[in-house]
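These notes open a run of structures that come right after.
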Structure P
Amino acid sequence: MIFTQSLKKNFQFRFVYNKGKSLANKYLVMYVIKNKRYTDTNRLGISVSKKVGKSVVRSRVTRLIRESYRLSEENILRGYDIVVIARVSSSDATYHEIDRALLNLIKKHGLLIEKEKKNDN
C-alpha cells in the first residue's frame, strides 16, 4: 500500500477507539480520526476477533479487507487513522460483499475523493 502505514501498537488502536468516530454496517465497523502528525498518509488497523472464526477464517477476512482497501486506496483522503473491525457475519462474506461494505463505510465517513465528472463538449 503506497499511501498507508499500519497501526500495530495497542495504544494506537485504543486512541482511535476512544477519540474516533465510528460507523457500522452488516460486515464491518470503522473508526476514523484525523491524524495531525501524518498528513500525507493514512494509518490502517484491522481487527478480527476470535468470535469470527478460527485462524484460517480470521486471516482470510483480514486479507479481504486489506485487499479491498488497497485497491481503493488512491480514492481515499489522506491524513487519517482508520481502524476496521470485522463482525462475525464477515466470516461467510465474499470479497465483493466485504468490498461494498468497506466502500460504504468510507463514503459514510466522507473519506472518498469524488472524481470530477468530465464533460465531452
Structure Q
Amino acid sequence: MNTSSREPALRTIAMPADANPTGDIFGGWILSQMDLAGGNFAGQRAKGRVATVAITAMTFHLPVYVGDEVSCYCSLEKVGTTSMAIKVEAWARRGWTGEAVKVTEGIFTYVALGPDRRPRPVPPA
C-alpha cells in the first residue's frame, strides 16, 4: 500500500509510557489506537454515534518502538443494516530513518447507535 496516497484516520507518536520493560509498545496500546481510528471512520460513515462490537482477523506483523510515528488507515469492507466492517491498518514510520512498515491490521465491526443508544440503520452512502 502506498500510504502517501491517502490520509490517515489517526496519527500519533509511541511514547515511553506506552512500552513494556523491553521497550516494545504494548499490543493493547496499538489496538486502542486502531479502535479510535476505526471508530472515528465508522462514525463519519454512520453520521453519528457508533460502538465497537467485534475485532476479527487481528494480525501483529512487526513491533512498534518508542518514538515511532504510528498512523492508522481505514477502509470500508462491508455495510450491513446497522453495522459496518472497517479494515484498519497500522503503519509505523521508524524514528529518524523515515522507513514506513505495516505493523498491524485487523477488521473492526461497529454498530450505528441512535440517541437511545440502541442500534439504528446505517444511512446510505
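Any read-out appearing in this document is the output of simple, stated calculations on the displayed coordinates, not a laboratory observation. Bear in mind the structure is a predicted one, so any value in this text is a computation, not a measurement. Cβ atoms are built from the backbone, for glycine too; each structure is taken alone.
Matching task: 118 is the computed value of volume of the Cα convex hull per residue in Å³. Pick the structure from P, Q. Write out the running numbers ahead of the final one.
Numbers: P: 118; Q: 109.
Answer for the origin of the read-out: P.
A value of -11000 was computed for helix-only ellipticity at 222 nm (-39500 (n - 2.57) for each DSSP H run of 4 or more, over all residues; to 500); which of P, Q is the source structure? Could you put the intermediate results ahead of the total?
Values: P: -11000; Q: -5500.
Clearly, the read-out refers to P.
Given that relative contact order in percent (Cα under 8 Å, 6 or more apart), derived from a single structure, equals 34, which label among P, Q identifies that structure? Could the numbers behind the result be given before it?
Values: P: 34; Q: 28.
It must be structure P, since only it matches.
When FRET efficiency 1/(1 + (r/R0)^6) of positions 11 and 67 (r between Cβ atoms, R0 = 30 Å, to 0.05) is computed for each of P, Q, which one produces 0.65? Working shown, then result.
Working: P: 0.65; Q: 1.00.
Source structure for this number: P.
Quick check for you: by FRET efficiency 1/(1 + (r/R0)^6) of positions 43 and 99 (r between Cβ atoms, R0 = 35 Å, to 0.05), which of P, Q is greatest?
Numbers: P: 0.95; Q: 0.65.
Going through P, Q one by one, FRET efficiency 1/(1 + (r/R0)^6) of positions 43 and 99 (r between Cβ atoms, R0 = 35 Å, to 0.05) peaks for structure P.
Which one of P, Q has Rg/Rh (Cα atoms, Kirkwood Rh), for residues 59-106 alone, as calculated from the coordinates, equal to 1.13?
On the way: P: 0.95; Q: 1.13.
Of the options listed, only Q reproduces it.
A value of 1.9 was computed for distance in nm of label points 7 Å out along Cα→Cβ at positions 27 and 51; which of P, Q is the source structure?
Here the read-out was taken from P.
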